[in-house]
Structures are given as C-alpha cells and as structure tokens.
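Multiple structures are listed underneath, in structure tokens.
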Structure 1
C-alpha cells in the first residue's frame, strides 16, 4: 500500500481515580503507542453526569447545535454525546482531551437496513473516532420470530466494534414489542456479546418506562449495561430510571438534570 494511502487511526482512552489521570493512546490495530500519568484537574461535583449520554439526533440538527452539545458535554462532564454518524468527526475534534465519549447511532431509527449496511456504518463511524455504537435491531424480524437473522445482525456489528475496543448498545425499541419480545431481544443481545441493551430510539412513538428498565435489567443481569432513553427529562426521571436498573441515561435534557442535581 502506498504511504499516502495508509490510514493512521489513533484512539485515546482515559482512566481516572481521585487526582490521578492516566491517558493511553492506541493505533488502529489496538497496539499501545503512548501512555501518560498526570495530575487531574478537579471535577465539578455531579453524581449523575457521567451516566448521561447527551443526545442530539434530530434530522434538522445543525453544526452550531452539535458544537453547543459538545461544549455542554465537556462543561458538565457527561459520559458521552450521542449523535448521527455524520457528526462524529466534528464531535471528536471538539471533545479531544476530555473524558467525554462519542457515540454514533447505526441503523437509526428504523433498524430495517441490511446487516452489511449496519456493519459499514459501524466501521465508518469508528474510523471517524466513535468510541460507542448504538445500533437498532431488525424489529420486523424479531416480531416475525426470525431470531437467527436478528442475532446475526447484532453479532456482526458487535464483532466489528469489538475489534476496535468500541462498545455496542443494542436498541430494542420497547414501545413496539410485547413483553415476551423484549425478553427475547435482551437475551439475543446478551448472547451475541453486546455491552448494553437500550430501550428506545425516541422516534418509535414511545420512550423508556420504569417497567421496561426493570425487565431489561432482570433479563441481562449485572453483566450488561441498560440504557434508558426517551422521555427522561428531569432529575426525578433519571433517578427513577437508575433505581430501576439503568446504568446509562440517554437524554437531550442533560444540562437541566445536572443543574437540578446541583440545586
């Protein structure tokens, strides 16, 4: 391969404890290329900010709004921003040097794309710098009891993501499923090696409910994450979801939630 065709991809991961921050940089094959241990700046006090995926997925989102989203995420120490893949590179540039992760949605919001399309979108988002992938399952195939197709769809995305040490959250769109289908979707996601199950896209006609979060947590156990997304608009909403078993909150109201907590 010609030198000009070589794609140099680096991923940075941070780990923090108290006043110590360790930063590690990896190349595109996952090999360690640099590591640093420094004193960390004090964090603004918030117990919930790190659990929030600060989200903007509207089709009419502008670059100005995405920039604002990232600046808020850095200011309030949110766990991640969650955006459409077009905006991943912009978010990575703005959030460089922070602990905020960049999550890209895949197969969004319908989930009815081919597996090959989802895999391509996943790999492209990762090459742009995404460190988390929120993928939508093939809802129709689940409802048709074509479970092997649902499993293959998830597994292929998980496989390519995990090659790059990127986590996968599987969106099951609870508002469209029966209780039995929710259980089945969670079991498949767990068996296929996904890192999280997630309630909703926010575009399916309903969002997270406490009942769904409790059910999802009961099915996947403590080994996986559960992300409550859609309709979480206040500190009380977020606290209730966490008490029900959520380990991540997807919301566009993150600033309001943290401000309520601080007040």
Structure 2
C-alpha cells in the first residue's frame, strides 16, 4: 500500500497563515510515500508568491508531484501571460511540467492543464494525451495508475460541464484503454470523490475521480480548508478528507470513502 497526501489550491498571496504550521506538521506525521499538489500554488503568479510557495514545499516530505494551475499563469502582465506564461513557476517550483513518479505499486503522471488563452479554464492537448498513453499503457496492470491535473475530468452532475478540462472525453477514452485508476484534481475549492461511470459510458471502465478542496486559501467558497490522504493498493483505494477545525486548531478527519476493485471496475463501498 502507498500513502499519498493531496494538497491543492494553496493560493499563496491569499492564504490563512494560521493553517501553515499545523498543515505542515500533520503532513509530516503521515510519512507519505508521495505528496501531490494539484495546482494554483499562487494567487496572482507574483514572484513573492512563488517564493512563499517554494518555501512551503521545502517543508514537506518528498518525493513530490506538483502541477500548475490557472492562477500560476500571470493575469495582468500580457507579455508574460502569452510569451512566458509559466516562467516563474518553472524557476521557483519546478521546470518539469510533466512530472512522473513510479515505483512497484503506483505510477503517477502530472499533466499541465493551465493555458494562457483562458482566465480559468483548462485543456489537455493531443500531445499530452499521447504522452500519457505512452506511460500508462506501458505500465503493468498490477500497478495503480494515477493522473494529477489542476482542472477536473469529472464532477458531480450539478456542476457546469464548462468546469471540466477541455477535451476530457478524448482523454477519458485513452485512460480507459490504458486502465487509469485514479484521477486527482483541484480548481473548484470543493471536495468530492466518485467514479467516472455516470458521465463517461466506456464499456466496463470507471476511474475514481477525487477533488481536493483548498488547503490554505481564504477563498473556501463555503467549505472548510481541507486536504486528502489517499491509501492506494491494487484492490482498494481509500480517500480520507481532513478538514480544518478552527476551535481545535488542526485538520481533523471529516470523511472516509472507500472504493474496491470489482473485475475491471471501481465501486464505492460503505466505510466501516
């Protein structure tokens, strides 16, 4: 079994400073095999914000898979936005926009869905789909295959389809062919876990789709700050959500969702 911490939508430049110390301590105490950060490390892609985000990442365990979000692309500096949109991200966070982590139990691929031409929407390209296919389809089927993006491939039905990453159906066809198991994303500042079968009718295929809330931003959109702790093994994936408790001054377990593999499908089961 592998333990993965998923943080998302940090938004340095607009954070609650009181959360940083407790969050760092709790993540360290889990001794995760991997830390995932699914985008929006900054609020306005300013240099000082990237430096703050870098300092925060340096306090967390490694290895790490980090991908940019739409807020990590400059908004008001049009030259930077369209000519060097991720220059600061690559300078201060990582120059790898397609990070990969593989061991004997998990294969994790980060994909950059942030784009200069949109303010908040994301997109996956044909080249990115082919790159992901090369990795996923060449990975053994007894390894849990995980995709990390900022923009989601799936959401509950009450969300607007425009919130999904562009070209999601094409990517999902490839994920089905290569048997991707787990899709991690952020962007919505709303926690959710489910499977892709309701939206995407692709034979017997379903992937587990997990949204992380915002870990540190003051823009909670009605939901407490939170992060996910994921325990992944071939037959079962458990998602534990830890939400901020202001009175206790810590992130505490707020929900547990369990998915079991049934033949080629993932199905939610009742938590104990």
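Suppose you compute relative contact order in percent (Cα under 8 Å, 6 or more apart) for every structure in 1, 2: which one lands on 19? Numbers along the way, then the final one.
Working: 1: 14; 2: 19.
The read-out comes from structure 2.
Tell me which structure, out of 1, 2, gives -11500 once helix-only ellipticity at 222 nm (-39500 (n - 2.57) for each DSSP H run of 4 or more, over all residues; to 500) is calculated. Could the numbers behind the result be given before it?
Values: 1: -11500; 2: -6000.
The value was obtained from structure 1.
So percent of Cα pairs over 18 Å apart, for residues 110-181 alone, computed for just one structure, reads 38; which one of 1, 2 is that?
Matching structure: 2.
Where a number appears in this text, it was derived from the coordinates with a stated rule and is not lab data. As the structure is a computational prediction, the values presented were derived from the model and not from experiment.
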